[in-house]
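Laboratory data are not the source of any read-out in this text; all were calculated from the coordinates shown. The structure presented is a predicted model; accordingly, all values stated were derived computationally and were not measured. Cβ atoms are built from the backbone, for glycine too; each structure is taken alone.
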Structure P
Amino acid sequence: MSEQPYRIELLTNHHDRQNFHSGSEPLDRYLHRQVKQDVRRHLTACFVAVDNRSEAIAGYYTLSATSMTLAEIPEDQAKRLPSYPHVPAALLGRLAISKDHNGKGLGGALLLDALQRSLHVDMAVYAMLVEVKDSAAQTFYEHHGFIVLPSESQHRRLMLPMATARKLLLR
């Protein structure tokens with residue numbers, strides 16, 4: 001059995017963040033300068049895909065708790081939920097792949113890892129939310145089953161119900 005090319009783990013001090021370059025200056029700057037502060041303050045968790053050959057960070061994502069109002073959820077799904085003012089969700093805050101690892105399916109693997117972690121936490125999560133910055137990112141998430149929230153089409157906020165995620169992961 002061959003060794004997997006990547007392993008996904010929590011970001012620690014031993015990971016070399018400075019040599020990560022995705023081609024997106026805001027995503028690179030966040031990993032280089034800000035993420036450790038956000039992790040220390042318990043604002044987010046950061047997971048990195050490490051190249052098993054070079055030990056370099058090949059990609060990363062952040063995950064945190066959030067909520068959404070019932071009004072934000074598409075009507076066909078909201079009508080099946082209790083009338084609570086807020087519904088718990090997981091926020092996939094950032095997801096980036098190193099330029100050296102683009103096109104290898106790592107983005108999808110990181111997304112699936114985030115979904116699995118969100119499904120297996122000991123707290124309720126109705127959906128995963130993501131805010132995309134451009135149409136390429138939106139296409140990526142829609143390809144994986146995310147839907148644009150009706151009230152957020154201008155901001156490109158998308159969601160994937162965890163019930164849908166379970167079905168995706170069982171395939």
Structure Q
Amino acid sequence: MHEKRFEGAPDRLRSVERVERLEVERVIDLCMEGRQLNSVLDVGTGSGLFAEAFSKSGLSISGVDANPEMLPAARQYVPAGDFRQGTAEALPYQDGSFDLVFLGLVLHESDEPLQALMEARRVARLRVGILEWPYREGVFGPPLAHRLNPEDLVGLFHQAGFQKWSMTELTNTILYRLEL
């Protein structure tokens with residue numbers, strides 16, 4: 001299970017080059033755009049890179065990661081956050097617990113992407129944000145075989161019950177915003 005899970009050191013997720021490549025601040029702004037948000041669940045939080053950025057924007061932070069070795073790093077950067085071990089397919093929270101559920105470069109690692117989307121929808125109140133790699137070979141990110149085809153993603157969005165969504169192409173990634 002979770003054979004595509006990131007297994008590197010937490011510090012590698014926070015390299016200056018990676019943070020710049022992922023346009024973290026722009027992603028945060030786009031996730032929050034047009035909505036009054038108070039809480040976020042960062043699914044696949046890793047070292048807490050996005051959780052920390054959301055925290056700096058004043059949101060209450062929770063995070064889950066399948067790899068328990070990542071959680072101490074996330075807690076180091078967001079001491080007030082609630083970080084738990086868990087998977088995107090079985091989020092350890094009640095229905096409607098968060099204004100925003102964010103999956104940052106994690107849906108492609110999910111064993112069951114549809115189940116992960118259904119879980120994100122279940123625990124979200126307003127919006128789900130999904131940052132993913134474009135469906136093409138690239139210098140950065142996973143091999144093409146691990147990336148998600150946008151046509152398949154749209155089908156999964158509909159199957160999970162999302163009727164309204166938007167897509168923003170960034171320099172190296174794509175941000176999908178799914179509305180409830």
At a computed 14.5, 47 (Rg and Dmax of the Cα atoms in Å, for residues 80-127 alone), which of P, Q: P
Structure responsible for 18.0, with mean count of other Cβ atoms within 10 Å over residues 104-111 calculated and labels P, Q on offer: P
For 1, 9, 19, 24, 24, 16, 7, 1 (P(r) over Cα pairs in 5 Å bins from 0, in percent, calculated) the corresponding structure among P, Q: Q
For distance in nm of label points 7 Å out along Cα→Cβ at positions 120 and 144 computed as 1.7, the structure of P, Q it came from: P
Winner on mean count of other Cβ atoms within 10 Å over residues 64-71 once structures P, Q are ranked, highest first: Q
FRET efficiency 1/(1 + (r/R0)^6) of positions 16 and 72 (r between Cβ atoms, R0 = 35 Å, to 0.05) - highest-scoring structure of P, Q: Q
FRET efficiency 1/(1 + (r/R0)^6) of positions 32 and 136 (r between Cβ atoms, R0 = 30 Å, to 0.05) from the coordinates reads 0.85; which among P, Q: P
